[in-house]
Structure 1
């Protein structure tokens, strides 16, 4: 892939700090990671809804939705998964710079990819939320019947079946979605944001 040359970074007239002051709250990325069927999107959207109700600028970036547009050209090879997460990281950073709390729901199976995204952000701006759920429970839920298809060989390189998922080593938040109701999971995330004076 060719790298662009003869480009210059332009500093915005309105800073991230200015936007946060105007909004009356901080900005960050809540990076939800976990197996398919773990509940990432459900919890991320529930958090988003509660933030919205509180008058906080927020947005959700969801894995399937992004692949309909920005990343429609990517498959599920290791290289494509890495590029998928790189692009999302850059988009999430734009949201954080705009003063928004952005929640993301991506399997993002590789630690190195998540670490690369974390490196884009300032101290405390990247909050890794590990939605921990046993694979047998994820398979039991299997809302899209993806595990079933993967077991039959109809889907290749499926995370948790024939492609690895590397659990976070030191996530800011761990949610056991097989044990917690969505409402309690949301409370945990909001409590963390309050503790860090983001909201």
Structure 2
């Protein structure tokens, strides 16, 4: 069917109304970093803290999404781009619902992260760079992926056989090799509080 037969339908309830009833400003907290950098661990800790504060959130995790929405996509550069494009569109819907959505994806390419940023309004995309040295990530290797990549058993592995483009100007830059999860969580929550994302109902 041609796209010319598809028409956008406006909602009777606005994003602002959905946000106000939740007592928050919706946004995408986009966690990016190498495999083993701590993205998912930190995103989970931040979401738990936001729940304690009575905020409405949803966490999209790389592995979980690839089991459903993005099932069938490989780790080729082309499929990685499509993976992030789909996540961006889903995240945009969560923002429209007035939700704070947290995403934990390697998302190695700056162009694709910028493409997601362009989907939402200014201030609704917060790039969180979990900056952990490759040697630290490799020493953790919770899934044994680096070892397999070094043996050539995994192709297109970020940091080994595929590049990672570190964010140039992330809103939040976490040096994650000598800091506690509690301190990282506090930094991110303080950022949200200071900039009015967590206002009272």
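Each reported figure results from applying straightforward, stated rules to the coordinates on display, with no laboratory input. Treat the numbers as computed from the prediction; the structure is a model and nothing was measured. Cβ atoms are built from the backbone, for glycine too; each structure is taken alone.
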remark   = Ranked by distance in nm of label points 7 Å out along Cα→Cβ at positions 83 and 115, the structure on top of 1, 2 with the greatest value is 1
request  = Have a look at 1, 2 and say which one yields 2.5 for distance in nm of label points 7 Å out along Cα→Cβ at positions 19 and 51, as calculated.
outcome  = 2
key: Winner on FRET efficiency 1/(1 + (r/R0)^6) of positions 91 and 187 (r between Cβ atoms, R0 = 30 Å, to 0.05) once structures 1, 2 are ranked, highest first   = 2
